[in-house]
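Input: structures, listed below.
FYI, it's all coordinate maths here, none of it is from the lab. No experiment lies behind these values; they were computed from the predicted model shown. Cβ atoms are built from the backbone, for glycine too; each structure is taken alone.
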Structure I
Amino acid sequence: MQKNQQKIVLIGGPGTGKSTVLNKLKEKDFFCFDEISREVILKAQKKGIEQLFLTDPLLFSEMLLEGREEQYLNAEKRKENIVFLDRGIPDVHAYMNYYKTTYPALFLEKSKQYKYDLIFHFSPWKEIHTTDNERYETFEESIKIDKFLTEAYSELNYKIVNVPFGTVNERTDFILNSLSCDL
């Protein structure tokens, strides 16, 4: 692990542009971890479970927690000074809170154990919000989920930097310019 490695998380409700900006960061040769929920959803669909989160939210969330913890530990093994992650460990309990689903204390303990350096928040943006096979939340649901996400990170004392609306390049440049101020 790099001594001064920064683990930077992109958060926000579904369909806010996080993955698109993450892909642009990859194009700029930054090391990035993709959102793992799509992978979990696709695996479940291959087993005949159309919406695992709706069918068994606790199992789905346990799988996400395990995957995000693995991403965090793998980031620590990287030599890069900056590692970006599409969502972080606190997203798991934030979603559980949104869905009013009881979860083990371990979820919050993991959020406290594994700390990130910077959090960039993507606000719900109706003009770019879409749904697909793995992202089924409406824009209105995205707004509600976003509130739970920002609350979860705020309760863990993270400073959250809001990424302004704009083109993919503008949003990516905003993040990179914010980092150069912190470095």
Structure II
Amino acid sequence: MKIQILEEHGHESALVGLSLSYDQNPAKMPKVARRLCHLSEGHNKFLESIVLWLDIRAPRYFWQQFDTYRVGVTKQSQSTMHTMTVRPLEQGDFAHPIPEPHLRHLNRLIEAGDWEAVKHDLPESFEQRRVVCMNYMALQRMIRQRETHRMAEWREFIDAVVAQAAHPEFLKEDDVA
């Protein structure tokens, strides 16, 4: 897996919005934001205004679970139909090595231009790239629900995002300063 935050915006605007509820100067809001960021019932709604774009390369079995998250998340995917048959596949295209005979089988199908058969026989470990746009609230929910998941890719995803995020204290409770 490869995870990279491409852009992140909205922190200052989110604090301005938060300041409206308190009729305070936005400069005083970072402390309030840290106190409210892990509360629900609308107390942390300012997190919806902080948006980030992620470039993620992950296996198909990860994307199946990731697609559970639809609210506050948009995705643009690499098309397997259009990109899969432009070159032979290699072991590096998979999260885990596949048997060499199967790789040769897939490459014979690619050589024949039979993208439909390739797609039918493609292992779940085939990695697909997506650019994902989401807000901090959706990401915080994802982290809370998946941080103890038994699939290692979730921990890898969470660790990478928290390490790269401009405000990790808003994402994981144990990272609150």
**Study point:** Among I, II, which structure scores highest (criterion: distance in nm of label points 7 Å out along Cα→Cβ at positions 7 and 167)
**Key:** I
Exercise for review: Consider the structures I, II: one of them gives 0.70 for FRET efficiency 1/(1 + (r/R0)^6) of positions 31 and 47 (r between Cβ atoms, R0 = 35 Å, to 0.05) as calculated from the coordinates. Say which.
Suggested key: I
Exercise for review: Kindly point out which one of I, II the value 58 was derived from, the read-out being percent of Cα pairs over 20 Å apart.
Suggested key: II
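If relative contact order in percent (Cα under 8 Å, 6 or more apart) comes out at 35 when worked out from the coordinates, which of I, II was used?
The read-out was computed on structure I.
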Point to revise | Answer label among I, II for the case where Cα Rg over 2.2 N^0.38 Å, for residues 23-94 alone, calculated from the coordinates, equals 1.23 | key: I
Check your understanding: Of the structures labelled I, II, which one yields -16000 when helix-only ellipticity at 222 nm (-39500 (n - 2.57) for each DSSP H run of 4 or more, over all residues; to 500) is computed from its coordinates?
Key -> I
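Can you say which of I, II returns 0.90 when FRET efficiency 1/(1 + (r/R0)^6) of positions 15 and 111 (r between Cβ atoms, R0 = 35 Å, to 0.05) is computed?
That value comes from structure I.
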Check your understanding: For which of I, II does distance in nm of label points 7 Å out along Cα→Cβ at positions 79 and 103, calculated from the coordinates, equal 2.7?
Key -> II
Point to revise | distance in nm of label points 7 Å out along Cα→Cβ at positions 55 and 119 - highest-scoring structure of I, II | key: I
